[in-house]
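So, here come the structures, one by one.
What follows is calculated from the coordinates using simple rules that are stated; it is not laboratory data. Computed from a predicted model, the values in this text were never measured in an experiment. Cβ atoms are built from the backbone, for glycine too; each structure is taken alone.
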Structure P
């Protein structure tokens, strides 16, 4: 059984806590580190973009620390989930790796390529696994789509449009989200989900064309990227923090292939639909669970000695940071 620690108990920390506890006998959360007593008291409170409810997560039998150094020195751990604000990822990831722990770090990996390189180097020197938690690579509807594209189940892709739309983050300590120096803003925190998935499915584009809109204070709040592959395909993605609060959050895609149109919208009662020729509409069967449980399970399998290929490497995550930084510069 793996002994795991979680660093940071905001929404994502609570989500990781629940996902690890859902693995059952494969792993146990032995310790958590959180300096804010309100965050500890908030265990069982749901918040965030998606309807992932971490309310069944519990700290029963889990040792609570308020100092990271003490936790990694005193707790008997094999791995940690780093679920802190983005600007803190490099420091805590490197420290955990140097202590000999495997690390599952929340996305984005870091805010600079230099920080990404420092994290990769630390993992290499320690001989430990560093995985960045790009949950969309594990989300059932996106796993299904990648398989359909890879196998050309509906012919070639002609158009692919991805979107992720909501209001500016208001959960947890909202100040770090509103500070681009800490969160990277809408591009690095939100849009990077689809940037990474586009790279995962279609590879690196030749170039990108970027359009953006800003809030009244001049801070970017909406970004639309077109990815140029030089082959006639139209591939694009949109990320927004500028939606009215009553709109809620939605993510999805529309992919037009030779013999079908595929649509996914997280707010729909029947989220994934395949429109074939004529009037035939199919709702593919998907496995239960979500990207959070999927990524945690995959990470656990990797550090337990599984021979499977990683779904995402730290080098992959670095390249998605690199492309997102290029998009951010043009917004």
Structure Q
């Protein structure tokens, strides 16, 4: 049985997992849907009540019925590198590839339907609340007056994109920024704006959950760090990530979150305040973990490889309702 990894060509996080699978003697095929059609080819036959599908990539031919799991890590847009790319060819290729893979009994990390839903930040915030994870006061609005009123109630705010990374190729991360005092908020009327109470944090937390296995890492904020430096991805601190134990309430909340979301994997970001409270910021259903593993020494790649290599359980949770043909991914990390 083969593990299929869907990701772009340069992906260190995927490299680490593929190396673990190779060490375990688990057959693995890695491909980028952007190479379909061309270097990646497929065929599927539905005859006499049966389905038989095949994928070809890198000179290897694999039966879709022989797939034990599919890891949707960071795949490119189907047909993006075709000789004559078009929106029509992208949709046709996405329908063919993901539709055939949905026809198999392979386990998903993560299922495209669940992954697409999991990208929605407003839904994430509500699911985190229902799962018992503390969420900073947040407003998403196009009403300038609502933003002004919110700023009166919570004077120290940050602003961040609702959707995550800017939709370009490759995706560009948009930093979370502190809202300047006296901001008028008139521009809110031109597009949905996410405002959130700034957590005066003493550390950033990256918690990676693979199935039921939790790996939490902590990156302390320098005592002299400027309060405007709110986004860990753009912080100047050289403090490394260190492995820590997640509070039992957070661990329970994270597991509840993934169960309800129908996800097998999630990379959670928290902000730890001065009292030690972990505040939920977001969950990236395809977030990378290589930078955390390298600094903290946590065996996250091994956990992912173990999950992908494991036999299918007797009963798996149903995926989220379908909302599109392709797989959902989230930019950034």
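Can you tell which of P, Q yields 21.2 when Kirkwood radius over Cα pairs in Å is derived from it?
Q
Once distance in nm of label points 7 Å out along Cα→Cβ at positions 1 and 209 is calculated for every structure in P, Q, which label goes with the largest value?
Largest one: structure P.
Okay, next question. Ranked on FRET efficiency 1/(1 + (r/R0)^6) of positions 57 and 113 (r between Cβ atoms, R0 = 35 Å, to 0.05), which label among P, Q comes first with the largest value?
Going through P, Q one by one, FRET efficiency 1/(1 + (r/R0)^6) of positions 57 and 113 (r between Cβ atoms, R0 = 35 Å, to 0.05) is largest in Q.
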